[in-house]
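Each structure below appears as structure tokens.
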Structure I
Amino acid sequence: MTRPEWNPRQLPDLTGRTYLVTGATKGLGFFSSEQLARAGAHVLLTGRNPNRMVAARAALVRRVPEASVETLLLDTSKMGSVRAAAATVRARGGLDGLLLNAGIVHPPKKRSTQDGNELVFATNVLGHYALAGELLPALAEARGRMVWVGSMSTSLWKYDPVDPQLKRGYSGWRAYVQSKVATTALGFEAERRLRATGVPVQSLVAHPGYSVSGRTVGVRGVNEPTRRGRFTAQLQAVLTQSKEHGAWPLVRALVDADASGGQFWGPRFVTQGEPRRARAATLTRSLEVGDRLWRTCEDATGVHWPFAQAARAAG
């Protein structure tokens, strides 16, 4: 018997499952969290700003009164914050899924650093590498899944992150694209290492297409675009979609039983549309790039993924 066609507006029942979403106070993170909660999942909604977390949780509960959701302070640019949040989550037991969504989309014009690392790379890449490693035993216990958020920009600009900290030739756009090359390559490298060590956790990558706030429903405290933003978004309507729809590939990669490790998901028409399997940029699938970035993240964070411990946690 064939499975019914995937419907992003009607997810399978996720009651009894727990998912953690980084950067969940706005945009893709918020709407991914809402979709998970609407399907019955318990959602750990994380962010770096306590006031925004309160506003996001209140908005989610207004929209989904039966939602099971809690907040957790987490700033992916700071290793101390990552370790503290991970310790809190590990104490709870198994974790069914981890959506590595947080990130700086509009980088600073000049290179800035956090904990000694370039800010965009630290926020978009290092924090997620460290968080996924710290939570690997909890994911293994539940035989869960991690999803890294990529970008279609990696197919348009071939920025090989040989200088991931951008100590030379910094630009905001290059910092962003390199960070997305890195997250995508790390997602695939994680899957290779998980399979090689027998850890029953899957690693996938998904991208949201061209998703903009101006085409997204207004949500007080979460999405409040200006009239100009709405107008500009409508001019690009043929290429863009809402943040709600941009969350579809991320959520499908996270919960679809037919999805599996090592896959890449995105909108059907690249920039917009229902979620489908896609093909990642050649650079992000490079074994050499994946291995090099993995070692870079180990050195920069001091985190070495506990594969043996995770295998034991899975029983």
Structure II
Amino acid sequence: METTINNLWWPRLRVADWTETRDTLHMWTQIVGKIRMAYMPSVNHWWHVTLYPTARGLTTSAVPYERGVFDIEFDFVDERLRIRTSDGGSRDVVLEPKPVSTFYRETLEALAALGLKPGIYPVPNEVELAIPFAENDRNCSYDGEAARLFWRQLLQAERVMSRFRSEFVGKASPVHFFWGAMDLAYTRFSGRGAPQHPGGVPNCPPSVMHEGYSHELASFGFWPGGGEEGAFYAYAYPEPPGYRERTEAYYDKTLQECVLPYEKVAESADPDATLLEFLRATYGAAADLAAWDRSALEA
């Protein structure tokens, strides 16, 4: 089932129907993201590690190495992981049901054939069960149609979040895909520092959270959880007093952030307007309650 508005499609994908594929794809994106991280210069808040939606799937974008640049793209249309270098080299890895250990080995072999030998930490982050990639034979499912539907969900989320991003002229992140939590995220900053983050994310050093949350922020995103078909989220760090009361219509006390199930967006009369209302309302609560200089930060 799909919903249309202004000739744009909002795909429907129940999380329960693709959980095993989701978990395998999560590990695959971690491998590719760590390869990007091995070569990219560091950028504040870990913006150098992310992936980006494309017309075919998810990409590292151009990554520098000693002979030029390379990129890696999950092509969900042709079901291939495409690795390309600026000197004309290319290799593909087939996206099909296979263990994470096999995908990891095949990807490293394809990179080595192109003269690339990244040094990565070969264990996943931000998951409770962190099986080393080379030993992970547990996650082995891959449903190509489910992966394509999820990618198309990301495209819709990115499109609306990019429109929302255009309304802010202060420091802000790109709309990008973090492979640690498997979410598409966008973050705005007030310009002020923030108290040190307490950490506590599974299999993730506290220093990662310290850098990611070094400054006061309002963050927004989409991930394949939190609702029957995934969910949009919003939160403020540090959370200002009164935030949960002002955002009561969305605030999830268990997650301690605002949540808007994807299905509520897709089924609404105007999905774009429904999502924008959520983004603007949660941002407005964070900015007003923390006394951001909105006149200077907003377009």
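Below, the figures for the structure above:
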| quantity | calculated |
| --- | --- |
| Computed 30, 21, 16 for semi-axes √(5λ) of the Cα gyration tensor in Å, for residues 73-224 alone - originating structure among I, II | II |
| Answer label among I, II for the case where helix-only ellipticity at 222 nm (-39500 (n - 2.57) for each DSSP H run of 4 or more, over all residues; to 500), calculated from the coordinates, equals -10000 | II |
| Label whose coordinates, when distance in nm of label points 7 Å out along Cα→Cβ at positions 105 and 145 is calculated, return 2.3 (choices I, II) | I |
| Test item: Cα extents along the principal axes in Å calculated as 47, 46, 43, pick one of I, II | I |
| Highest-scoring label, criterion being FRET efficiency 1/(1 + (r/R0)^6) of positions 129 and 289 (r between Cβ atoms, R0 = 35 Å, to 0.05), among I, II | I |
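No lab work stands behind these numbers, since they all come straight from the coordinates. Given the structure is predicted, the values throughout are model-derived calculations rather than measurements. Cβ atoms are built from the backbone, for glycine too; each structure is taken alone.
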